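Colleague: Input: structures, listed below.
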Structure I
Amino acid sequence: MYNSKHIANLTAAAMFVALITLAGALSIPVPPSPSPVNFVDMFVILAGLMLGWKWGLATVITYIILGAIGVPVFSNMTGGWGILLTVRGGFIFSFIPVVVVAGILRPRTNTTRPYMATAITAAIAYIIVFACGMFFARYLATPNFPSWPVTFNYMLWPFLPGTMLKFGLILLLSTGGEKSTINMIRMQLDK
């Protein structure tokens, strides 16, 4: 039988699938890159921070499966296997290790410096996002980029300002110690 903690975590995971989908719908094209700027990666990191690695992973896998079977959950309300084979696929697949790392490294509710722990966790998560996304764009995507300088020009440099904004929002949500948004949600889910 399911207990109330299980139902709360399941509800929170479903909520994050919806938030990630909504974040993808609000995409901003970044010329010349084929991948738009959106807040999907931020919500994936927040899912790991708030839900932990197990429920965060369930959230991300649900999101990827929904998109793979054709539900329009990816950026610009797209879906299907074809999206996963483009340059955006590397970023989408990066969400799996990102949410696991964010869930494992998330600051404990009794830590004395949750702000610093969250900053380090988010920085590592964004390194994974860009490393996976650029590697995929360079070697595996169809069509792929011809060289690393071209990959950096299309897949990294245009996204750094937006990434810094999302990084700041993650830190903003994590400040305040026990009264932070992240810790308040986590304490409700841990009851």
Structure II
Amino acid sequence: MRKFLILAVSCLICLPALAAIAQPMKDGARFYAQGDYARALAVWRPLAAQGNAEAQNNLGLLYLDGKGVPANLTEAVRYFQLSAAAGSALGQNNLGGLYRDGRGVPRDYGRATRWFAAAASQGNAAAMYNLGLMYELGQGVKAEPVEASMWYALAAETDGNPNAAAHRDALWQNMTPQAQGRARQMAASCRQSGFKDCR
């Protein structure tokens, strides 16, 4: 009982701190949406320095696109690496994209696939779509249309991505009914596992 009370009091103490972080993140997102990148940068930079993985990802985007700061791939990579290492699905997907495209880092399809897989295991639909591309094109993995179809289906279901649905449908046209059934079964199993067991 005593441990529960200590935990409950600890949670109550932490709630204001979490709210204090959430509001600046929202403010930064609002500034970003308004095109006021300098203010978004000013809000997110201190949070990123404190280790906030979402803020680190957002700074990576600002440096990648040169919004509010001069474009700087080295800084973009650094912030995406920090975010990805901290477990952010957004940072993992964005870092995977840099490795896939060879932007700021040497092109490495294997690393790209691993980062996309890490993000997809957290339910990130963009990473699921990117994994579908990797399996469809055989980049970093053996080309496997059934696996690609599974990832496209999951991405389409998760966020309604029309590109994912179009890729899934195009693959299905060349698949046997058995392969289609296997892809459906794999997607259902993956979904049921919370995207942790997707093979």
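All of the numbers you see were taken from the coordinates with simple rules; none came from a lab. Everything quoted here is computed from the prediction, not taken from an experiment. Cβ atoms are built from the backbone, for glycine too; each structure is taken alone.
Colleague: Consider the structures I, II: one of them gives 19.5, 62 for Rg and Dmax of the Cα atoms in Å as calculated from the coordinates. Say which.
Modeller: The read-out comes from structure II.
Colleague: Right, another one. Comparing distance in nm of label points 7 Å out along Cα→Cβ at positions 39 and 135 across I, II, which is largest?
Modeller: That would be structure II.
Colleague: Of the structures labelled I, II, one was used to calculate distance in nm of label points 7 Å out along Cα→Cβ at positions 31 and 143, giving 4.7. Name it.
Modeller: II
Colleague: Computing relative contact order in percent (Cα under 8 Å, 6 or more apart) gives 23 for which of I, II? Spell out each step's value before the answer.
Modeller: On the way: I: 23; II: 10.
Comparing all candidates, it corresponds to I.
Colleague: For which of the structures I, II does the calculation of helix-only ellipticity at 222 nm (-39500 (n - 2.57) for each DSSP H run of 4 or more, over all residues; to 500) return -25000?
Modeller: II
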